[in-house]
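Got some structures for you, see below.
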Structure 1
Amino acid sequence: MSGKEPDQDAIQWEEARRWFARADDDLGAARLLLDAKPPIFRLAAFHCQQAAEKLLKGLLIAARLTAPKSHDLATLAPGVTAAFPAVAEVVRALRPLGSWYVVARYPDVNEAAPERADVEVALQNAHALRRSVRELDPFAD
């Protein structure tokens, strides 16, 4: 092979940024749903959970770990916090979102949908994780 091999870390972070971009879409959707007249809390909660999931999977990819095909934040969190201890606190704060993807999608789930205050806090925490991700990215512009 001629030339320099591409930097594997840069490649991993490039792939991770694709996940982060999708998380940004979910964060925006959550805000739109909260601001809708009337607000749609259940779907806003779903998008908060989805944003958190994609941020965690992106971080796993950035760390050269496998992002499991799981929606369970508790399954994703340990690998992320081991690779990036600086985000452990905000990842813990996102733990309540764990079942929100199920509550939002299935009418036969007996768990109550989150209320506005819960979703607002979750959205703030997801944005905090997103800010942390930007700070962790060694290849950010």
Structure 2
Amino acid sequence: MPAAMESLIKQRVTAHGESSDRIAADNGIRTGTVSNILDKWKRAVQGLDYKSASELAIHCKKEGINLADLTSALRIKNCIKKPGTEEKLVEQFIAKLHDPQKLVDILEKLRLIEFPLDQLGERILLGMEHIITQAEM
């Protein structure tokens, strides 16, 4: 088997999240080959929690999440974790958005006009204070 094909099959086997019989059938290989690949993979990640990694891979596959999606989500999570940020409030805000793409579009337009996004929160609060003051008059 060519090295590129072997690498591709190893990648499919370790990320598949199905039974060995199913993996073998889907990839045109024997069940014993699947077992050998998985055993080598487990030995390669000794000391790591490969069971959790496998469970994560299975969960991601069921949810339709690929590695790029997961990487993007981790980057967003790291941004949210900055000191002073209440993660739960950010998650609630995102969950309540009916169309998250609208927020992304607005932020992109603000970036294009070189609006300082780090001042966005302050400006929104000032605008809200102004609206409240006007309503009280």
Structure 3
Amino acid sequence: MPDNHLEAVLPANWQRARGYSYAMVSQGGRTVRVAGQIAVVKGKGPVDPALDFGQQFDRALGNLVTIVDAAGGIATDIAALRAYVTDIDAFNAAGAAIGEAWGRHLGKHFPAMTLVEVSKLLDPNAMVEIEAEAVIPEQH
């Protein structure tokens, strides 16, 4: 296992996934499951309707990493992400902003990820919600 206790899985003869891993193997540590995070500030809503898709993705991902940090982990402890978006086309159009947000919060760490379009989220202004699973090693 690499020093960070998570190892990306790439089946033989498969093309490497772009922007995520097919699976992550972890060894040891505590598992933290982070509830879906939206673009609120310090857990207080509602989502500001003036935020565009990229800004919402950035804030939601930042909230998620903040919670992992509060649990004693770091961004590279995140093994899986699930993102729910209300518009796949808006997600694709915001690619540059999403890439910048990803780099700011996760760097070059690419956990296993699922992206799903949904009709709406609980907060009527929310366009993205991201949940995660992290495995925090015994010692950082």
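In table form, for the structure just shown:
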item: Origin of the derived value 14 (relative contact order in percent (Cα under 8 Å, 6 or more apart); candidates 1, 2, 3); result: 2
item: helix-only ellipticity at 222 nm (-39500 (n - 2.57) for each DSSP H run of 4 or more, over all residues; to 500) derived as -22000 - corresponding label from 1, 2, 3; result: 1
item: Ranking 1, 2, 3 by distance in nm of label points 7 Å out along Cα→Cβ at positions 58 and 90, the structure that comes out highest; result: 2
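Values in this text are rule-based calculations from the coordinates and carry no lab data. Small disclaimer: the values here were computed from a predicted structure and weren't measured. Cβ atoms are built from the backbone, for glycine too; each structure is taken alone.
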